[in-house]
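Take a look at the structures listed below.
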Structure I
Amino acid sequence: MIQAIIDVGSNTVRMAIYNIENADGRQAMELLMKKKHLVGLAGFVENGIMKQAGIDEVCKVLEGYSKFLNKLGIDRVEAFTTAALRNCQNSDEAVREIIERTGIPLRVVPGDEEAELGFIGATHNSPAISGLLVDIGGGSTEIVYYENKNIVSEISLPIGSLNFKTRFVKGLFPVAEEIDEMVKETEKLLGEAESFAGISQEEICGIGGTFKGAAAIYNVIYEDKEKVNGGLISSNAVFSFKSEILQEMLDRFTKEKLTEEDSLILLRAIPERLETVLPGIVIASVLAKHFGTKRITYSDSGMREGFIVKNLLSF
């Protein structure tokens with residue numbers, strides 16, 4: 001069967017289409033295609049209210065997805081939304097209007113479920129039985145600590161790459177004072193997360209746009225990977241690099257004026273995330289230091305795949 005999954009996030013609205021079929025007595029999922037639109041939904045929240053312009057942007061994208069799916073005869077559609085619509089004061093009204101205008105049954109996913117689905121998606125094929133999973137989105141950051149493939153602690157923090165960009169950064173890229181404010185906010189929220197007190201982990205499995213962007217930047221900088229000690233490892237959309245690289249990125253790309261070389265790196269690696277990736281990397285860097293992490297591994301599987309594994313596959 002063909003299944004469409006739509007994720008209305010704080011930064012992007014994505015649709016992925018999968019084929020789910022029996023193979024050797026087991027069900028398996030095959031990614032057929034992806035579509036995405038950069039909407040920046042969190043940027044439409046003002047004084048805790050999702051503005052009409054933001055609702056209109058989501059409807060415009062979803063109406064296009066709906067026409068596309070109808071043309072292909074795909075009627076199995078699951079759609080969910082996370083922090084931007086979840087946390088605004090007019091969440092119920094906004095979601096209701098989106099459903100009425102588009103016909104797509106959009107569901108608001110609570111923070112704990114978002115963390116769980118991200119965990120399932122990122123780890124269901126991983127050999128690691130224990131670890132730390134971090135998902136830095138546009139409007140929230142989910143952290144999961146697990147042992148023996150079971151969740152021990154999970155939390156959703158109300159901070160994300162677009163959230164920080166909107167709240168703290170006045171220019172294109174953050175300056176030192178703005179980075180200090182973002183660091184303080186992240187450290188404060190981590191200090192209040194009692195369930196994660198005392199946890200340390202040498203490796204973080206990162207999912208979401210921030211880690212994808214950081215991996216892309218690293219890949220462009222170190223194209224000749226064999227000359228890099230402990231450099232980029234790539235396999236099945238998984239990238240790994242030393243956690244200290246995060247701080248090096250912040251030091252390199254938050255200068256008053258970038259060199260032409262550094263501008264080329266960002267334009268080649270993250271043209272759609274120029275304004276949001278560095279605020280997200282601030283969060284990632286603070287988390288890595290807080291948990292004593294030495295290595296970051298990015299996985300391309302996340303919440304959408306987690307939904308399929310939990311609800312549609314019978315492993």
Structure II
Amino acid sequence: MVKETLYRYKDIIPDFDTFLQAIKSRRITTVRWNPHKVARKELIEELKECFAHVESISWYKDGFRLGYVEKPGKTLYHALGHYYIQEESAMAAALALAPKKHSLVLDMCAAPGGKTTQLSALMENTGTVVANDKAIARLKSLVANVSRLACVNVIVSWNDATKLDTSERFDYVLVDAPCTAEGNLQNKITLMPRETRETLSSLQKALLKKACELTKPNGTIVYCTCTFAPEENERVVAAILEEQEVKIEKIGISVPHEKGLESFGKEFYGEELKKAIRIYPHHLNSGGAFIAKLKKKG
């Protein structure tokens with residue numbers, strides 16, 4: 001079996017050498033303020049008490065860069081739920097979904113709870129977030145994080161998200177899909193087997209299809225992964241745009257990124273996919289991410 005490497009993306013990633021250097025480099029620690037437990041100004045003082053470097057993230061005021069920190073979770077303020085340790089790129093998906101207060105929200109693949117607790121914060125602990133995951137081993141961390149951060153508007157459920165059977169329809173749905181996690185690679189460039197990518201692509205399409213079914217007319221869906229593979233990203237979204245009554249929308253956040261791809265190799269996804277965004281490790285000294293925002297037609 002021929003092992004593929006990140007060089008399969010050489011023609012689609014601008015500044016590819018810088019990208020490779022970022023893959024091999026140590027990443028900075030970033031955390032997110034939890035407004036349910038502490039005032040933002042107070043948190044800044046707490047962080048400065050514990051860490052030598054504290055810098056606000058320019059594109060997201062509720063996130064902070066702490067530089068290179070070995071154990072950012074070993075503080076009293078983390079135990080109290082004043083902040084959540086989260087990669088900077090991972091903070092973008094919930095902001096793209098942008099749920100309003102008092103909404104009904106579904107996080108289909110929620111564990112360990114980073115995006116769930118961020119959605120709760122954006123909604124100011126109003127409405128309801130149904131945080132679902134099918135991996136029972138991961139539910140422990142999801143429940144623990146929801147509890148530690150005092151997210152009283154979150155309900156945790158244990159289901160296979162592709163088979164969710166409910167008459168309820170949601171205002172917002174987040175699909176943080178299982179993926180080959182190429183965006184989290186560090187110090188290596190070898191990728192998972194092609195067969196794994198294709199299997200996951202089928203699962204991702206099933207998840208996004210179910211998300212469309214569970215969303216109210218005029219509701220919003222965000223599909224995201226932490227992989228670079230177009231087969232798991234643009235291909236999945238393009239297929240759903242063909243099959244479902246949804247349209248793709250521009251993402252109104254100022255995070256550094258590249259546009260989604262119109263094509264890759266022999267596959268053509270369409271110009272509309274340029275509305276999706278691709279965050280690469282060298283953009284933020286963080287992991288990689290793909291995000292697409294869909295609107296269900298009324």
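Bear in mind these aren't lab numbers, they're just calculated from the coordinates by the rules spelled out. This one's a predicted model, so the numbers in the text were calculated from it and none came from an experiment. Cβ atoms are built from the backbone, for glycine too; each structure is taken alone.
To test your reading of the models, identify which of I, II gives -8500 for helix-only ellipticity at 222 nm (-39500 (n - 2.57) for each DSSP H run of 4 or more, over all residues; to 500) when calculated. Before the final figure, lay out the partial values.
Values: I: -13000; II: -8500.
Computing helix-only ellipticity at 222 nm (-39500 (n - 2.57) for each DSSP H run of 4 or more, over all residues; to 500) on every structure in I, II gives -8500 only for II.
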Structures I, II, by mean projected area of the Cα convex hull in nm², for residues 12-187 alone: label with the highest value: I
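To test your reading of the models, identify which of I, II gives 2.8 for distance in nm of label points 7 Å out along Cα→Cβ at positions 108 and 140 when calculated. Spell out each step's value before the answer.
Numbers: I: 1.0; II: 2.8.
Among I, II, the structure yielding 2.8 for distance in nm of label points 7 Å out along Cα→Cβ at positions 108 and 140 is II.
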Out of I, II, choose the structure whose coordinates give FRET efficiency 1/(1 + (r/R0)^6) of positions 4 and 52 (r between Cβ atoms, R0 = 35 Å, to 0.05) equal to 0.30 when calculated. II
Kirkwood radius over Cα pairs in Å - structure with the largest value, from I, II: I
